[in-house]
Structure I
Amino acid sequence: MPNPNQAIVHASCQQIRWEDLDLKPIHALIDLAVAEDLQGSGLKAKPEQTGDASSALLPSGQYFTATLKARGPMTLCGARLAPEVLAAFDPQLKYQALAKDGDILAKGDSIGTLSGPVRSALASERPLLNFMQRLSGVATTTHSYVAALAGSTTRLLDTRKTTPGYRYLEKYAVACGGGWNHRMGLFDRVMLKDNHLAAFGDNLVSATRAAVEESRRKAPSLLIEMEVDRIDQIDAALQAGVDIILLDNFSTDELREAQQLIGDQAVTEISGNVTLDTLVQLKDIGCDFISTGALVHKSVWVDIGLDSD
């Protein structure tokens, strides 16, 4: 039977693409990484000598070619970013992709080649790997969570629990891993939590209704989501006509009860205490979404090597 809330489900999430990203703040992050390594940016005491002291020992005209390789199983993210990082060090540096973002790689698989003047190539190695290992770690963790949901219609969402400044790169990494992006920020969804509702009065039903009415008046194009942490709060959300109900830290039995109570009256999202182990119990409850910040803050950097040819 078709889901009557499918339009809201579709509007509630996206999978951000590289083309969706504004490169200006990304270039600012890269510039910070370059300045940290070459100029000691962030330290009060500035170095007497700047630049890469080790690479400066090498002949200026020497050429360098190397291949980035996966040193373990991983889901790649950072292939589109690599040329931007290299350009910040030296426009003569070239990157040739041998795998694309989102590819699932085995140990030993080639990712791409780096070529150019040896001094700038070796100076760029660590910042390049830092970006790629970190983002590929998020993509790899996300892929493992998505795999745990196999066979379920429930979509996996990220959260706003991202590293300051890295939000959209990390959300892009989540999408590369097969996950879906929740809110981009505070600006694209009305999220009613207990502190918001308290400002509208002590009665939950009337406070929720007033908050929803105010939202429809001020931001009619935005979806309205309400966080509940008890079964008895659901009725107020339904009476007010919210679009999405976030079920926060419910037990498995409570989630089943809540989903049965809500039915198709609103889109449902599970959040709180979501792990690879608990996904097995959550995947068949029938909720539309499961969201977790673990895709970012529990991710582990993958190992990528740069082997000279």
Structure II
Amino acid sequence: MRLPSRREFLKSSVRVACTAGLSGRALADSLAVNVPSETLLFPPTLSIKKGVWFEMLPAKLSIADRFKMARDAGFEVVQAPTEPDEHKAEEIKKAAEAANIRIDSVMNMDHWKYPLSSNDPAVVEKSLAGMRTSLHNAKFWGADAVLLVPAVVNPQTSYRDAWTRSQKEIRTLLPLAEELKVMIAIEEVWNKFLLSPLEMAKYISEFQSPWIKAWFDVGNVLLYGYPQDWIHTLGNSIVKVHVKDFKRKEDGYAWVNLGDGDVDWAAVRQAFADIGYSGSAITELEGGDEAYLRDVVRRFDRFVLGRG
């Protein structure tokens, strides 16, 4: 069930007061007595699974030790990259099982170098092959979604062409996604495409398929929008989330740790509560050692979940 927002809570309280014939002063006294002050000042805490992007884990470690470190640091799920080698895919599966941590999703690795929006059939086929591998990886590992950057707008590819070409190719993947019961999750990134939540919602809805959803990245939209606005607009089409923070500077910008940037985390938490989101959120930050990862988990608890 979705927790009520502060506005909904206050409106319902006013209705109750009016029904009971309470005066404004009595209503204020009632709220002061019965409701902790932090309930009115801050959004509710969230039940979202803490996740980590696999590449944040130290590359010098074995695959098994990387998964173990993720679990020891306090993460609940991992997003893994596409793995075309069957033996390595098996190793990843066994390592996750041994560490008792779930592979939650797959990061498709071929959508930037080989965009679906290309006018070169060979490039498009490589992109489709990467997505097929990613979907099979997800099924094999027990994940339920694959992240896909759908298109790239550049001097060779117009916005309109990026839209129509990518949709055409993604539709060819839908039968496989349905067969494997794995979601294709469209992410908004700095690809000069899907630059507003209204566009992204329209792009996804035009597929008319339950196997196409949104992968929302909290940090990516700060350059040209507000995460809470995107969350409210995309609503229950959001199936997965990336969390990171972004800091504007006089001489440019920088990606920073959770809580060190310009994300309004209270507003983001409230927006997620408003749409009833309770899936996973994957941290996509700089990598580091176990101490660093534990700090990321603490920040996740504080800023993303609203605990502590």
Structure III
Amino acid sequence: MLTRRHIRIKVMQSVYSFNIGKQHKIDDEVKFFKESIEHTFNLYLLLLSLIKSLHAYAEQQLETIQKHNIQNETHFIILQKFAQNKVLVFIKEHESLSKHLNNKKLINWDLEFKYLKELFEIITSSTVFEAYMALENITIVDDLKLVSKIFKDHIATSNYLYDHIEDLRLTWVDDLPMVNTFILKMLKNIEVNKPQSLIFPKPSENQEDTDFGIHLLEKVIVNDEKLQKELLGKTPNWDTDRIAQLDNVILKIAIAELLYFPLIPSKVTLNEYLEIAKDYSTPNSNNFVNGVLDKLVKEFSQENRLNKTGRGLL
């Protein structure tokens, strides 16, 4: 699930945390890094459980209407169509998902009844759902398209969801776009007769990338003073106090990758950290980081310090 860029972002978070809390030990930050990767999977489960809870909400409302003989045929049909969606039923009844959720202490969406109600009303009043309701013979393809559109248009973009997960775990804010993309791709390829089409990525499957992240994190922390010295004289128009702390962290990680990871091409390193600076630091960071790293790569190359070999890893 995780990409190399996402691993680099988590290293950046850990190094920044280490710099802020001077009392921290390397082992503490490595532990934080590993937990951050594990919690990315928890966010994945959390979003799947939200889809599952929406389906449960529709079923509960159907039961209420039937129990109390409420005369609202239109609302009944809407609830019925939603509850009968084969992809939603597949997610609801998926045994492995239920086991994962039972083993994790995640949000109980049933306690977020107001959010479920509002989200359900937004979904069922959308033009996409109205078109779905108008279909005479709903196929599995129609069900797949609806669930994918629901997730893309109403769950992945939910401001309430964003604020809620930010309060629960700060690193989830950075994980959310990547997890949303992963879920959307998976939803489009679900086969309701194949339980294995609902994927549960394991951290061990990304072990090479995880090891890369741990190695990079340790190199930056252990060599902090050396890396800081590499920046001397490379920022003549910027006083130390004017350099954003996050820019400083990004530069040191990039330098460590340039000097201590021979299999990663310099161009890859530059591109990755320019994008990270653009997304996470100040508006001027991209040009600043670009200028500094460009100088350093030329200097390291002239001094024969890069020692790059192989085709490299992204």
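All of the numbers you see were taken from the coordinates with simple rules; none came from a lab. Keep in mind it's a predicted model, so treat the numbers as computed, not measured. Cβ atoms are built from the backbone, for glycine too; each structure is taken alone.
One of I, II, III was used to calculate distance in nm of label points 7 Å out along Cα→Cβ at positions 108 and 148, giving 3.5; which? Walk me through the numbers on the way to the answer.
Numbers: I: 3.0; II: 0.4; III: 3.5.
Derived from the structure labelled III.
From I, II, III, which structure was helix-only ellipticity at 222 nm (-39500 (n - 2.57) for each DSSP H run of 4 or more, over all residues; to 500) = -22500 calculated on?
III
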